[in-house]
Structure P
Amino acid sequence: MNDVASVVGVSAKTVSRVVNGDPHVSSSTAARINAAIERLGFHRNESARLLRQGTASTIGLLLEDVADPFYGVVTRAVEEHVLANGLQLLVSSSAEDPDRADRLIAAFVSRGVGGLILAPAHGIDEVRLSEEVANVCPVVVFDRPLENVDVDTVLADNRGGAGVGTRHLIEHGHRRVAFFGDEEAVYTARQRRAGYRDGLAAAGIQFDPSLVVMATPDGRAVAAALDAFDGMADPPTAIVSGNNRWSIHLLREQASRSSGRAFVGFDDFELSDVVQPGITVVTQDPTAMGRECAELLFGRMTGETGPAKRVELPTRLIERGSGELFGPFFH
């Protein structure tokens, strides 16, 4: 501003008034100042301005894995809302590691973020989050809730969706249905397994734990599980996949086998509609989830008070062929 003031022949205070939109500067002087700013190639430092005003310029978003397509769509939806409000988004992955998650949250807070949106890793330090973060900036969690911190939460109907997918397979003749879910510690995995059990119970089918795999999605785990299924006297004829990472591993492995099984996946994924047969999925809406998180956060940032809100978004079954036929395919 001193350089601009020197060029125009006014005080730095007058330049500051123009930069900050003060109307008490003549239009001719303001025009000369703006022309000098443009000619000199100067740009206002938004971060510095916001810091002087005591206002944060960034929002922190902590995901499980930025490489996961589901979280990618959530990120895009949050980003659109953040940018529309003149702020910027900082994004990191916890890799489902609570220590890493705690360090990243501390780093976000140390950078002065105006709010946090996070998918909490299992084992995260909720006491620290409550005492140190919630008092500094508003927090919204999504995908899985916190157990001991009362903050705005956005979830999908995981249990109901998995139940619908399971019943869909049963309605097409399957009585032996397997389930692949994430690790036991993951909230969504437990909820989707519960929905799978609900679907079996509604059809009068006894739950068989030998048909359930709960682990980090992995190609070798898929191969081992399918080998075990193939060796059973009464093997499963259908599979419910608990997330899109399991779905991809399962479909890749089934393509090399003659014992392909009917299939319903939880979460849609790229090309699921163009393979043959198309993949029937229970889909949640990550765009709506990201948008809802951002709207809740900005509401709190602009002074909204009241009890913490819990939003549960519906899921939807999309029939494409993999869950509608009885008999081996994917080979």
Structure Q
Amino acid sequence: MTEQKIYNTIIIGSGPAGLTAALYAARAELKPLVIAGLKPGGQLMDTTEVENFPGFPEGILGPDLMENMTKQVKRFGAEILPENVTGVDFKNQPFKITTDKAEYFSKTVIIATGADANWLNLPSEQKLRGKGVSACATCDGFFFKEKDLVVAGGGDSAMEEATFLTKFAKSVIIVHRRPEFKASKIMLKRAQGNPKIKFITDATIQEVLGEKSVEGLRIKDNTSGKESVLSIQGLFVAIGHTPAAKIFAAAGIETDHKGYIVVKNNTRTNIDGVFVAGDVNDPRYRQAVSAAGMGCMAALDVEKWLANEESKP
């Protein structure tokens, strides 16, 4: 039997958080392993123009940004594998990471698996993602100046997205499938007081209309069953996000009531030697630049943790 290789750190995830962590870890000569998943790059792979990531005055396509980050990480010697993590064991050192192809062992782990936006699961919605359908107003709102928009949802995030979009849009309609909103009173009142925002409740979105871009929505009144068409140029889906943290929670990593990984100290989790970065910990900001910043922090914390461990008698 050959001796099992033990990595200094394994980074799970290959979005801005994971790749930035890998960049810093590689430059610190920790020789990190990045388990990228079968769809590397994170949510930016579904984004067209990115204009709010520093260093690109003319903007950059999301996939191009992730390709550049991947090249930069590889330049410093990080190992990247397109495998999916299927299980983790944090009970003993070294930690064991199981993928769909093999098992890997590491002294530390950085969890950077991100969070997925919840969608309406309509074929027409998926067809037009990035072409007028978005789940991030702060990312894409700028591209909808003087457009008529719909925000789907009824919680605080829907009110917040709609209010933000009024900075750019001509009008915003919030469409909610229930008669009552789940949003807090203060957020709902703020949206109701905005002259650009209107509301349609107890209605379900049936189809996003348009071939190459959003041209309208077909909605159904849940009480009468009557269908109608809204003429709009953009749909923002604001029905929450799901952090990719289930397998880590099952392994003892503490999560909050929404499933986000809890940070105990800087980027440390409740398990010594396991760190977290990016949207899997961040329900608030969810930006590429904030995820990248946390990836940097996690790598620096890992470097310090390893140095402290090595100095122990």
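Can you say which of P, Q returns 20.0, 57 when Rg and Dmax of the Cα atoms in Å, for residues 79-174 alone is computed? Going label by label, the one that fits is Q. Taking distance in nm of label points 7 Å out along Cα→Cβ at positions 247 and 295 as the criterion, the top-ranked structure out of P, Q is P, with the highest value.
In this comparison of P, Q, the computed figure 1.00 for FRET efficiency 1/(1 + (r/R0)^6) of positions 111 and 271 (r between Cβ atoms, R0 = 41 Å, to 0.05) is attributed to Q.
As an exercise: mean count of other Cβ atoms within 10 Å over residues 183-190, calculated from one structure in P, Q, equals 17.8. Which structure is it? Working through the options, I get structure P. To which of P, Q does the computed value 4.6 (distance in nm of label points 7 Å out along Cα→Cβ at positions 151 and 231) belong? Among P, Q, the structure yielding 4.6 for distance in nm of label points 7 Å out along Cα→Cβ at positions 151 and 231 is P. If helix-only ellipticity at 222 nm (-39500 (n - 2.57) for each DSSP H run of 4 or more, over all residues; to 500) computes to -12500, which of P, Q did it come from? So the calculation was done on P. Taking P(r) over Cα pairs in 20 Å bins from 0, in percent from the coordinates of each of P, Q, which one would give 32, 50, 18, 1? Answer by label: Q.
Readers should treat all values here as calculations from the given coordinates under stated rules, not as data from a laboratory. Not measured: the values here are computed from a predicted model. Cβ atoms are built from the backbone, for glycine too; each structure is taken alone.
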